[in-house]
Structure I
Amino acid sequence: MVKSYSFKIILLFVSLLFVHSCSTEPESGIDPGQGVFMFDDYAPLSEKPVRVFTYRPEGDITKMPILFVLHGTLRNADDYRDNWMEIADEHEVLIVTPEFSEEHFPGSRGYNLGGMFDEDGDPVDEEFWAYSLIEPIFDKVVDLANSEQTSYDIFGHSAGAQFAHRLFLFKEDLRTNHVISANAGWYTLPDFEIDFPHGLRNTALDQERLNRRLSSRLLLQLGEEDTDPEDRYLRTSDEAMEQGEHRFERGHYFRTAAEEIADEEGVELQWDIRVVPGVGHDNAEMAKDIAEYLFGN
């Protein structure tokens, strides 16, 4: 009787080992499907926790490319995440969408402009910028997913596009493959004769650092029909209007300004424009197009 009981125990143990060894689902702190976690691991901004919405397709999460998606002015990170779900399933991409709440990152100063300057116009130490959260969040995602990825892509639309191109300009040592700024309302021009936020005067950026950015990869994705000069969210200050009457014009103006500076400095410009035919100010449609660019065969 004892031998029979011991044999059953051994069989149970062996079967459990077999099931474990045959499992193809890697252990992960990010479950398949929609998810969200609270991020407060970055010490300088730990009192400003960020909800991070995720979408994980079926498959081996450890090998999935990681794409950050940056929301617009409505701070609707969950909607932006959801716009990518079918696309993520098709291309097996892990979607990461941080929510920069109005409470902790108020107004365009706190989000679009990264909190680089305070309410009085005084510069803020870089460690406290909203831009400084992206790299630590990437580290957290890699840890949760047991990911093999050492770099990521970033796609920002509208206000998120403003965040993306300024992140690209002002943060050093980003581990990005591609930075995509899609349908930004206006830009920080690569011009030291214009005050921030419309230009670079009064920022810590210098010509040497700017030249490195000019020779690094940036993609401006523009909806061909994003041409409404009366859009309620379009900035209409004198400085913004100098960049063009609508988003489509302003994207081309930004690229042309960069080209002129690059030519003066003898730098090979790596900033490109990708026009999306028949699409206006539509995050979901822009997402479909850029997914083919980033992940299509």
Structure II
Amino acid sequence: MNDSTPDTHSPSPERLFPIRTVAGITGVHPVTLRAWERRYHLIKPQRTPKGHRLYSQADIDRIHRVVGLLDQGISISQAATLVDAKGGGLDTTGPDPWRPYLERMVAAITQFDEPVLDAVYNDALALYPVDVVTHQLIGPLLQLIGERWANHTGDVAEEHFFSAYLRNKLGARLHHQSHRGSRARLMAACLPDERHDFGLLLFCLSAVSHGYRLVLLGADMPLEELPGAARRSRSDAIVLSGATDPAHDLLSGWLPDLVRAAGVPVCIGGLGASRHAEAIEAAGAICLGADIPEGLRRLTAILRGAKAAR
């Protein structure tokens, strides 16, 4: 059954939204929204005569509250109980819902078992928004793999295996989703000499889950190529990623030139960019920081302001 095209002839006393629109607003995939409805009764959307789901603003607000709970480490089953609780603090003393996912993924990596690794990741993505999975599972997993390599409890082959898997997984998801959105088009690339592209890919995955369209250029992108590419692709913003410290002449020379020539907002995120926020802002660009959801919220506000100014 297709939820993406509602029956517009059904009268409604309030504005209602189809599932694809709600997914873009909240960042929660339609598959996950259906699971929350079916398995946990978290949402009860209205239905058109043809069976399409329609969500009210109250439903959207409720989804946002659930996402807020999940981002604090609450399990989806706990969130179903807590979302309507009034007052009092959250009881987070129960078992960590992410520990089993983490342990199963590490076990799959040590055995080079891609089908199990993929099944665990898909299980998490079916129940939790991609931003929550990135924050609670993929980030800690990347850190743990690095620690295993540094402590000689893991090896380079494991790290390369998971890196290849994750890059292919994210690339496939981006390929299938990056042109379906209805929001602005982002041109995304890593800074020159930056070859660590996981941060960029994870940001892009978050962006497409919120309805953005993407032109992904990947690692080590010369800045002088970007203005022309942005114009030809009709991109509404340029988003750059820097995990390592950018060169001084890049921030003082190349970046101001890009900002002047681009004609659209130029944004930079990542750990390396965060350490040079002042220089980035001085060059006329926008520092999005290292927190992906917060950076995406800032970018959304910037683009909304730019649209209003036109």
(message) To test your reading of the models, identify which of I, II gives 58, 56, 39 for Cα extents along the principal axes in Å when calculated.
(response) II
(message) Tell me which structure, out of I, II, gives 0.90 once FRET efficiency 1/(1 + (r/R0)^6) of positions 80 and 144 (r between Cβ atoms, R0 = 30 Å, to 0.05) is calculated.
(response) I
(request) Name the one structure among I, II that helix-only ellipticity at 222 nm (-39500 (n - 2.57) for each DSSP H run of 4 or more, over all residues; to 500) of -15500 was derived from. (result) II
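FYI, it's all coordinate maths here, none of it is from the lab. This structure is a prediction, so every number in the text was calculated from the model and none was measured. Cβ atoms are built from the backbone, for glycine too; each structure is taken alone.
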